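Okay, got some structures for you below.
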Structure P
């Protein structure tokens, strides 16, 4: 089931990236200190890393910790992004991708966990891209719920630093996507305010 979710989230990212214009690449994103160009470069890199994790092809792609903000967006970035995302989808469609242990970002864990982490990266950063360019982000509730369940209950903030900002409180009856992004330290209505406004 998660393989189907990864495909949904990857296709959403591809569709969103197709809407990005050159003059939008310097826009801010919900990821503090990272503009849209840096965020897209990060997605290109993480897609390659998680594709390798799905294939269990261990090496620099899977053993190197992520360094968001340090990546440079290539000239033909949309082709790179699309190719990496499609490879990511294919790698996790193989049943054995979800079996045993694998590695990503220098972290070894059960493949089922890291496959869901890959889904989380695609969903949250898809939302980030959509907010940056000012378009709606629509992801099925079951996909958002799978990511929410991965991160809930949250770890102490000291263990989240470097990955997520402080939790943003969101009402329990809010849409699951709003609850997810709040759990991930994002304002659901970024950049226009909070739920209370």
Structure Q
């Protein structure tokens, strides 16, 4: 069964408290399909593959990921279902660090974020390279819980949450777009909460 992060991340701009159509929710709801994966440090790694600049596949153990440079991002969580939770602090490895260690080929336009159980979410390269995109290991000063994506959760603050998978395992560099799990099932391919891009039928209006 496929597992996904159903809540998005914080991005308060334009003087608005919430994106259009969103309502406040209490706490930090847990939402996913299937069982929570069991973490085994000796079997876990994060990979980068696809159209890398060198043509090689890259891989890091959990210990190697934890030794990389880190940053903190403050984020609200916007779910495409219409709920928002606010004031989350995520700590982890910026996407820029991964891009430096495993640079994409010049023709790369998109990435696919792969998570446990085969869940996938496609992103424009510009979204993944945002200086606020983070591979989070901690939330509000504590390690992520298993239910919220430990050991690694992709945080993409300016998009709906289905673009930020829990239990991240790989980044695939792509030279053309390919829809991920929810995008194949009627969710918007871009997922900007500030313009209400929830459903694929809205793409024809763009």
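What follows is calculated from the coordinates using simple rules that are stated; it is not laboratory data. What you see is a predicted model, and the numbers here were worked out from it, not measured in a lab. Cβ atoms are built from the backbone, for glycine too; each structure is taken alone.
Looking at distance in nm of label points 7 Å out along Cα→Cβ at positions 119 and 143, point out which structure of P, Q has the largest value. Don't skip to the end; give the middle numbers.
Working: P: 1.1; Q: 2.0.
If we compare distance in nm of label points 7 Å out along Cα→Cβ at positions 119 and 143 over P, Q, the biggest value is for Q.
Match the computed value 2.3 of distance in nm of label points 7 Å out along Cα→Cβ at positions 31 and 103 to one of the structures P, Q, and report its label. Could you put the intermediate results ahead of the total?
Working: P: 2.3; Q: 4.0.
Computing distance in nm of label points 7 Å out along Cα→Cβ at positions 31 and 103 on every structure in P, Q gives 2.3 only for P.
Identify which of structures P, Q gives the largest calculated value of distance in nm of label points 7 Å out along Cα→Cβ at positions 23 and 39.
On the way: P: 1.9; Q: 3.4.
Across P, Q, distance in nm of label points 7 Å out along Cα→Cβ at positions 23 and 39 peaks for Q.
P, Q: which one has helix-only ellipticity at 222 nm (-39500 (n - 2.57) for each DSSP H run of 4 or more, over all residues; to 500), as calculated, at -16500? If you can, show how the numbers build up before the last one.
On the way: P: -16500; Q: -1500.
Going through each structure in turn, the value belongs to P.
Say we calculate distance in nm of label points 7 Å out along Cα→Cβ at positions 63 and 159 for every structure; which of P, Q gives the highest result? Don't jump to the answer; show the numbers that get you there.
Numbers: P: 2.7; Q: 3.3.
Of structures P, Q, the maximum of distance in nm of label points 7 Å out along Cα→Cβ at positions 63 and 159 occurs in Q.
Computing relative contact order in percent (Cα under 8 Å, 6 or more apart) for each of P, Q, which one ends up highest?
Numbers: P: 22; Q: 27.
Max of relative contact order in percent (Cα under 8 Å, 6 or more apart): Q.
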